[in-house]
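For reference, the structures are reproduced in the following blocks.
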Structure P
Amino acid sequence: MVKLGEYVTATKAKNKDGSCTDVYSVTNSQGFVPSTEYFSKEVFSKELRAYKVVERGMIAYNPSRINVGSVALQDKIDRAIVSPLYVVFSVDVTRLLPAYVVKFLKSKPGLDQVEFRSTGTVRHNLKFEALSQMELDIPSLAIQEECLKKLGLVETQIALAEAYMTKLDELVKSRFIEMFGATPEQMLCKWDHAPLLSCVESIDSGKSVNCKAEPRNELEPGVLKLSALSSGAYLSSENKAMPDGCEVVPGKEVCFGDILVARKNTPELVGACVLVKEDTPNLMFPDLVFRMHPLESIDAIYLTALLGISPFSNSVRALAHGSAKSMSNIPKTDLGKLQVPLPPIELQCEFASFVAQVDKLEFAYQWDVIRSKKWR
């Protein structure tokens with residue numbers, strides 16, 4: 001094991017004459033991208049002389065977001081500039097490939113060291129001096145090249161599997177529209193309807209406590225984070241550990257068959273709805289989430305899709321109060337009064353059977369992704 005600092009050098013060259021106007025940002029998923037493309041508008045300063053220069057082959061990272069992968073190799077253009085907040089460094093390419101460094105920093109061993117060496121209580125920050133102390137194995141350049149090729153193949157497999165899963169999700173949405181209608185107005189006109197509250201046993205609010213920053217260990221008491229719902233699939237791993245000595249509040253534990261709805265979130269994510277398809281003992285849903293169980297007149301899979309992914313989900317988000325720049329909130333009373341379409345239960349069950357078949361395919365692709373990621 002050697003220290004990374006033996007192979008890298010911080011660069012602080014600035015765009016002093018203002019000659020470079022190619023402003024880039026470093027993202028955790030797309031690497032180096034033009035700022036205007038990433039943000040869809042100009043968010044950077046008009047004064048560019050203080051911006052840092054990043055030559056082709058250099059690496060830049062956001063010191064407060066490297067823990068989520070905001071580090072990238074500048075391989076887009078000969079010269080770019082980035083915000084003064086970024087850390088920029090070069091690599092001794094006679095001994096170490098810059099792309100190999102980036103892969104290491106995004107790997108679990110690399111991220112573990114990022115976490116360990118970052119400072120700050122609220123927002124972690126990794127200074128270049130701390131990055132220089134990180135340790136890694138450095139094989140020959142030939143082996144580094146071979147590793148990068150293999151990782152490239154694995155990442156291609158992951159991308160293909162994720163693309164197939166996206167297509168399967170779109171297939172479910174298309175099937176819903178085909179069976180029940182393309183707009184909320186069509187659905188309510190075509191089918192019987194009733195207030196949501198009359199279709200479920202109850203609409204329950206969760207409970208929140210001041211949790212630890214880290215997720216719970218195994219079956220310790222924990223509270224779901226909003227990110228457990230945001231993707232449209234229930235992610236029980238997205239949770240925070242409860243303080244020592246605290247227990248899950250009776251009646252607030254997440255159970256198999258629960259339908260969870262994000263009561264409060266950003267305008268784009270408020271109303272996210274998931275069906276819990278697994279037992280997750282000792283895990284509580286927070287006060288930012290509603291929980292409900294459908295009555296026999298409505299199928300759980302149909303109701304989850306109706307509220308979460310169908311065109312009708314726009315009606316759910318429309319209930320939210322709050323400005324476009326703040327967290328939006330759906331009042332429980334308004335959600336309960338929302339008129340929901342009620343096709344014949346036989347038709348709902350037919351849709352649920354279709355979703356179950358798609359879920360089997362998606363599960364297979366998910367395992368492909370999980371297995372592939374273990375090789376990264």
Structure Q
Amino acid sequence: MPARLGRRELNRALLARQLLLRRQRMGVLETIEHLAGMQAQAPNPPYLGLWTRLEEFDFDEPGRLLHERKAVRMVLMRGTLHLVSARDALAFRPLTQAVLDGYLRSQSRLHHLDGVDLGPVRETVRELLAAEPRTDKQVREVLAERFPGHDPQDLNWAARCMLPLVQVPPRGVWGSSGLARHTVLDAWLGAPAAEPDPDALVLRYLTAFGPASVADAQHWSGLTGLGEVFARLAPRLLTFEDENGRVLYDLPDAPRPDAGTPAPVRFVPEFDNLTLSHADRARIVTDEHRRRLFTVNGIIRAAVLVDGFVQGMWKAEVKRGSATLRIEEFEPFPDAAREELTAEGLRLLADAYPKTTDRAVLFTS
């Protein structure tokens with residue numbers, strides 16, 4: 001009978017895989033790969049996620065990696081924008097195309113595309129973006145000219161589902177702004193995508209998020225049919241059960257700390273995959289707290305971890321030389337946790353916003 005892992009044991013395992021039990025001395029690119037990418041719906045959260053995981057973090061480093069094309073921002077797992085290494089972009093994108101194909105099939109009617117031959121649209125946009133990165137507005141202008149009678153916004157949406165597009169810098173660079181521009185992956189990296197390897201994807205998932213069930217891996221990736229992959233990998237994996245009897249799989253040499261392992265307070269940014277990568281999220285957040293963290297319009301708020309679990313939310317406000325980190329407690333924090341969060345919050349503000357001179361951490365409930 002498989003060994004049983006309780007909620008706290010799964011929590012400590014997740015924190016260890018996510019580099020949240022102890023800050024690590026790792027390079028930024030190595031960290032991004034270890035985490036199997038970082039969700040990047042907004043430009044800044046990955047920077048804060050790296051800061052909270054690494055002993056030494058230079059806020060300019062991810063931007064350099066983007067400019068050097070060693071890292072990219074593109075739609076991958078769950079059909080959401082991620083920051084990944086160039087190597088992982090080439091490996092993951094052929095697999096996650098199935099997610100976008102599903103969106104295209106299920107939403108074609110909504111976008112008035114039923115019965116439309118999208119092949120010419122795909123090739124038009126591919127040629128356009130391979131030649132030069134362009135904004136959505138620029139793409140729509142070309143589509144309106146070449147495909148009269150169709151809404152260019154709908155056609156552009158379809159092209160973005162069909163093509164492996166990279167969002168190029170300066171978008172995604174800390175402190176930069178401007179409209180998003182896209183190009184195609186192979187043109188940007190000068191290399192073709194890898195052959196799809198779902199086994200490797202599942203092993204990468206377990207490295208970053210295990211122990212986990214088939215449903216968990218499917219929730220993280222957006223893919224279906226991964227039961228066959230787990231069955232194929234089963235001889236190489238350990239199996240466990242959670243408190244509800246669900247079967248969990250894990251890598252034999254992956255860390256699974258004791259349930260009593262101390263967990264320091266942590267500031268986790270918006271959209272962090274920590275809270276998005278399991279079908280059953282009890283290991284990191286209760287259902288009650290999840291309803292406060294996740295908004296109805298798809299925003300995932302920044303989370304405060306106390307004793308390893310989501311116990312509050314936070315937000316940094318920067319204006320006119322001052323920086324304030326506001327913490328909303330879901331339940332009253334112990335005094336020791338407040339002291340740790342205050343010190344940690346002041347460090348975050350100093351590192352992320354060094355030009356500010358007036359910094360404060362405030363608590364509300």
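The value 13.1 for mean count of other Cβ atoms within 10 Å over residues 111-118 was derived from one model only; which of P, Q is it?
Q
Given that distance in nm of label points 7 Å out along Cα→Cβ at positions 319 and 351, derived from a single structure, equals 1.7, which label among P, Q identifies that structure?
P
Determine which structure produced the value 55 for percent of Cα pairs over 29 Å apart, calculated from the coordinates; the candidates are P, Q.
It was calculated from structure P.
Identify which of structures P, Q gives the largest calculated value of distance in nm of label points 7 Å out along Cα→Cβ at positions 87 and 343.
By distance in nm of label points 7 Å out along Cα→Cβ at positions 87 and 343, the leading structure of P, Q is P.
Comparing FRET efficiency 1/(1 + (r/R0)^6) of positions 23 and 151 (r between Cβ atoms, R0 = 35 Å, to 0.05) across P, Q, which is largest?
P
Taking relative contact order in percent (Cα under 8 Å, 6 or more apart) from the coordinates of each of P, Q, which one would give 20?
Q
Values quoted throughout were computed directly from the atomic coordinates according to the rules given, and no laboratory measurement underlies them. Everything quoted here is computed from the prediction, not taken from an experiment. Cβ atoms are built from the backbone, for glycine too; each structure is taken alone.
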